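Take a look at the structures listed below.
Just so you know, all these numbers are worked out from the coordinates, no wet-lab data involved. Everything numeric in this text was worked out from a predicted model, so none of it was measured. Cβ atoms are built from the backbone, for glycine too; each structure is taken alone.
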Structure P
Amino acid sequence: MIDIFYNLALGFVGCFQPVNLILLVAGTIIGLIVGVLPGLTLVMGVVLALPFTYPMDVTPAIVMLTAMYVTGTYGGAFTSILFRIPGEPIHVPLLWDGYAMARQGQPAKALGWTLYAALFGGLVSSVIMVTLSQPVAKFALTFSTPEYFAIVLFGLTSVVSLGTGSMTNAFISLFLGLLISTVGVDSTYGTPRFAFGRPILMDGIEFLTVMVGAYGVGEVLTRLGQGFSTVPVAKVSSMKTSLPGWKEIRGLKAMFLRSSILGHIIGIVPGAGATIASFVTYGVEGQYGKRRKELGKGIPEGVVAPQAAATASVGGAMIPLLTLGVPGSGATAVILGAFLLHGIQPGPQVFITSSEMVYTVFASLFLGILLMCVVGYFAIRPLVKILDFPEAVVSVYIMLLCFVGALSIRNSISDLWLMVAFGVVGYFFDRIKFPIAPLVLGTILGPLAETSFMTTMISYQNDWTIFFRRPISGIVIALTIIALIVPMLKSFQSVARKR
């Protein structure tokens, strides 16, 4: 434990290096702006920032993206409470009581509860993250390729099973992403696959091109198809944050802690993320809270529970990312991409080879949460003013960032064409209700899964039963099967009830 505190102290020293500190502040502000703008989701904001981290060192790049990630879970609270416009699905449960409090003449108090919830949830989760990460990494050092394949497989399938909508559509999206990841030269045998003699495909398809196209360009095309029809928000004459008193906070201390821990646990589950944490904790308060019958009528519990859980899920999602190389959410999938862009494979070895970088990221999470609350408290009026920008103008800037980002990957015009192609794919996915997250995650994790599988087959003479005979990989594959079967059974039950 002493070495953890020592490394964390060094991490705080690293955070105050000028480059890291500047990018921490920039990531915090950009994350709040992304959270405030309806339609510009947290994942999409991190995706748009990812290409610009390519010329940076890995530490400042991850610091900036992590700051955007954590502050994005808080920024949308402003529009949810003041205008009944959730920045993204994370903040839907927040508006049920937050907007009701605003309608009762307490918007400042609702924003104050949100600030405290984000601060408490984020700090509790960060403490747990720092405490658990090194023991988990030490345990993961005992893993071999069968365990890594099983864990990556669990990460892929849990995204499908925890996703919303049709499981069939999610599987199709996932398999398409896996197919895209195989394009190019086979890393094991050195043979071209699905290149069709085209130079543009021989080097493979960069996952960054897929992400920027499907999320960024696809979203702009969707807005264009809707005629940029977002309804302008109403003006609010007085926008400020009023902090609750200590007696009010003390009365809800158990609920603060419960929501933060539950949000952290949900964040650890690969594929869950802040949205599920927010909805689940609100549901828990609706079932077991002291004032559950008043929920939805404008009480602090309905504001604190989802916000604390959403912010706490960030620390939870970082644990499997850093210790196992498996993203716990859509945003951490993008951060995984940033690691890979800089030639670093997250996993237990990273705590040995790059411990200074890891603990600098940990320390930046603490500082980012504090900075997020300070900026959120004093800058609410200019942040909400961003909503005055016409949607078409915002979309133009998004497209500009997409093209600059895609061009910066390999300085290839071919990547621009691929990005536009995946933008069209993202547009049609939105039209036919196919989720994009499994597509992107399949593109990122596909090579990791293939390498682990092929190495295992070579090492164990093509004996596929090794995945079930080794205890840890067998348990993880069993959990994977359960994660797939349970949603299927629920789907069959719902269909049977409709009949």
Structure Q
Amino acid sequence: MQNITTTLKKIFYLWKRSQVPEKQPTKIPLIDKLIIFLICILISIISSYKYLLISPLYISDIFSWFLTFTEILISSGILILVSRRENPTISSRQIILIISFLLAVQSSKLLFASNISPLSIIIPPALIISQGMGSITALTWVTIASFNWPNPAVAINNNLFFILLVCASVVSLLGGRIRSRAQLLQLSIFVPIGAFLSQWILIGKNKIALFDKQEFVFSNGDIFSDSLLLGIVMLFTILFIPIFESIFGLLTKARLLELADKEKPLIRRLSLEAPGTFEHTLLICGLAEEATRMIGGDIDLIKTGALYHDVGKLHAPNWFIENQDGSKNPHDEIDDPIKSAEVLQAHVDEGLKYARKNRLPKPIANFIPEHQGTLKMGYFFHKAKEKNIKINENDFRYNGPVPQSKETAILMLADGCEAALRAMNINASDNEALETITKIIYSRQKDGQLDDSNLSKGEIFLIKRAFLNVWKRIRHRRIQYPTVKNNTFS
């Protein structure tokens, strides 16, 4: 009986966890909601108006129109809900992009259904959606776009429809995992080849006409033409993906890897003007990346976000101890805890300015304020108390917000643990290091910094172990090599 009760508790806990989004949903402005709704109405009209052109018009025809109109409208709503469920931080611009693709596809079916293969209409948008919004959203979009045809008179070969679903599903699944432009190019080559071979096997060899038609590229029904057109459209899609990234704020894996290039101007400036901060950043990257891998988070996102989280220190590098040479400390010279606290807060504010100036995507810019959250600047707070200055504790807290995602929360914990672990004695035991990590993480929990991150107790345990593993890797002794004149040892 006890085992049954325990099992039921676990099931209830898992169900409860599944109802909680991993991130706080982004609020969509009312005007954007209205635009999205109007586009959905337009999609429904385009997809169903053909039923009203039947003459004579009977009640059954009106009912069919209303049923189709409602079906498309509900499908559009489901697509939006799925996209927000997969990525709660999705912006209104990105939702507009998704349903605009659906509108474009439905219009293309109506205008070009007899001239262009459905493969070329549906697969390319699926690639963009999977790259920017995720595979589940792309699969949902493919399902809705494939099953709803505006013209009821247009019939698709069952084998072609099956090939369409398979190819679009492959693109949707792989598109969400692709991490470079080169892999995108490979996909744009292999998918049309796969479509050609599949049609050749399932539809027939007699539908291949290479050059005996003047418009062979737009010869719907000829499998070589269909595959060639698909390849051309996919290549153009790859060329336009960076434009979609810029206009609609899409954050693809390839874009993240490009931003993580240490030769990027902002990162290069950090390494030259604030070398201590840069080295601190690299160490944090190691901790955060390992912890994110342990809990199954977005490794590319946290790796890139960690590189940019302290770029605000470029406004005054020598005010931060990791960039000082030990000769003088500007904070000692001004001897004013309140002004020193303002300098610390400024590195967050200036960091956001750098992010806007360099057009960093919002998910990356979020790491700048959220890695500090509303933490207390304890050192200067205690200095102010020692001077008997009348102070408000909030004056010595960062402006926040507290971490809104697991990745930014992990970066906050890595930022707190990095200095403490590096300062530990090389002979310290694993238990001592784990105790230090636990104290720092517990202090963040107690202060409410992790309340909005949705990190579970199990994930926090894994994060502790990950930090410990990284510390064990970087903690190693070096033997003192003997040196002799004109001779060295390796």
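Look at distance in nm of label points 7 Å out along Cα→Cβ at positions 33 and 81 for each of P, Q: the largest one is in P. Supply the structure label, taken from P, Q, corresponding to FRET efficiency 1/(1 + (r/R0)^6) of positions 281 and 401 (r between Cβ atoms, R0 = 35 Å, to 0.05) with the calculated value 0.95. The value was obtained from structure Q. P, Q: which one has helix-only ellipticity at 222 nm (-39500 (n - 2.57) for each DSSP H run of 4 or more, over all residues; to 500), as calculated, at -24000? Derived from the structure labelled P. Taking FRET efficiency 1/(1 + (r/R0)^6) of positions 129 and 329 (r between Cβ atoms, R0 = 35 Å, to 0.05) as the criterion, the top-ranked structure out of P, Q is P, with the highest value. With respect to Rg/Rh (Cα atoms, Kirkwood Rh), the largest value across structures P, Q is given by Q.
The greatest value of relative contact order in percent (Cα under 8 Å, 6 or more apart) among structures P, Q is that of P.
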